[in-house]
Structure I
Amino acid sequence: MARTAGAGADGGGPREFRGLPEAVTIGVSISVPEPYGSAVQDARAGHGDPHARSIPTHVTLLPPTEVPTVRLPEIEAHLLGVAAAHRPFPMLLQGSGTFRPVSPVVFVRVEGGAQECRELEAAVRSGPLARELAFPYHPHVTVAHGLPEDILDEAQEKARAFHAAFTVPGFGLSRFGPDEVWRPWRDYAFGG
């Protein structure tokens, strides 16, 4: 269930949204649980990816999106509705792939649960979060990004052996901080 706070004593809206800048950058994703999440972060760090420790391991449902802070209550209600309409599902992460030459990204493939991710992504990226994407949606877990070609080749080869199976119980909302670190902000369990 989502963590929420009630309206403040002065009626100025939810306490948790006060003191935020006029706009915030958010993302919505499925977290990759332990021990798999740390294994991917360690691999990213081992390849020299400078973002390895600033981005928790995840499958993106909504890429970084700047939203006015005043719309956060509406977004919260939207995400609660999306979560309530879906059920937990099994996910299998296995093997590797790349978006090269279009984008310098190597990833672990979503072999099981990809269709559920597509359905969730479409539901999340609607209503108050409707937006165009730069590329067609393709569920994946990034293991290397923006590194030299030989490092990307090595990352892709090493990721071929990756295997993780788990149940997805919901998704989360994260916020991009002024220190350029993504931090979990809210969790949304499936089934309301």
Structure II
Amino acid sequence: MPLSTPPGGGGLPEAVTIGVSIHVPEPYGTAIQDTRAGHGDPLARSIPTHVTLLPPTEIPAALLPEVEAHLTAVAAAHPAFRMLLQGSGTFRPVSPVVFVRVEEGAQECRALEAAVRSGPLARELAFPYHPHVTVAHGLAEEILDEAYEKARSFHAAFDVPAFSLSRFGPDEVWRPWRTYAFGRGPSPRLGG
């Protein structure tokens, strides 16, 4: 089914906000989301646990077929890989973010990010790309300190067979829309 029909049916608005990411599988995704919620992060339940490849980007809805073709080509040109998430890091004082580090798979993420953020999705970034999984964002310093300490013991290893295109909904929740398997075309549309 073409990407021009959003989850729930109906026509698309003139512009949509999308993102591209590697989703962290279960049980790790929920564990990180629960930890994020436990720190009082108000975004914990509205953002699935992920490693960003393309940050929130507003595009004209008419560009979606070109974006879909671009992401299909990117996925087809890259192999699946192994990811190891381990230990904590932070972007403070530049940005109030605490994260779990991508220890294995970071080079693959960098290559994917560069390929995704080209063609119809070419854009400048506010900060240099650094693959990570956010566990706390925009909270009080003492909570960020606590999040950093708790994330130090986190460890998860898993295979990464695909990346996902997600859409930011009118309810301000990010939802996976389509998954692109490495070495193949996109899967059927998700969520509707």
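Just so you know, all these numbers are worked out from the coordinates, no wet-lab data involved. On a predicted model such as this, the values are computed, not experimentally measured, just so you know. Cβ atoms are built from the backbone, for glycine too; each structure is taken alone.
Side notes on the structure shown:
- Look at FRET efficiency 1/(1 + (r/R0)^6) of positions 26 and 154 (r between Cβ atoms, R0 = 35 Å, to 0.05) for each of I, II: the largest one is in II.
- Taking mean count of other Cβ atoms within 10 Å over residues 18-25 as the criterion, the largest value within structures I, II is that of II.
- Identity of the structure behind 3.3 (criterion: distance in nm of label points 7 Å out along Cα→Cβ at positions 74 and 138, calculated), options I, II: I
- Given 4.3 for distance in nm of label points 7 Å out along Cα→Cβ at positions 58 and 82, calculated: source structure among I, II: II
- For distance in nm of label points 7 Å out along Cα→Cβ at positions 42 and 146 computed as 1.8, the structure of I, II it came from: II
- Origin of the value 6, 17, 18, 16, 14, 10, 12, 7, 1, where P(r) over Cα pairs in 5 Å bins from 0, in percent, for residues 122-161 alone was derived from one of I, II: I
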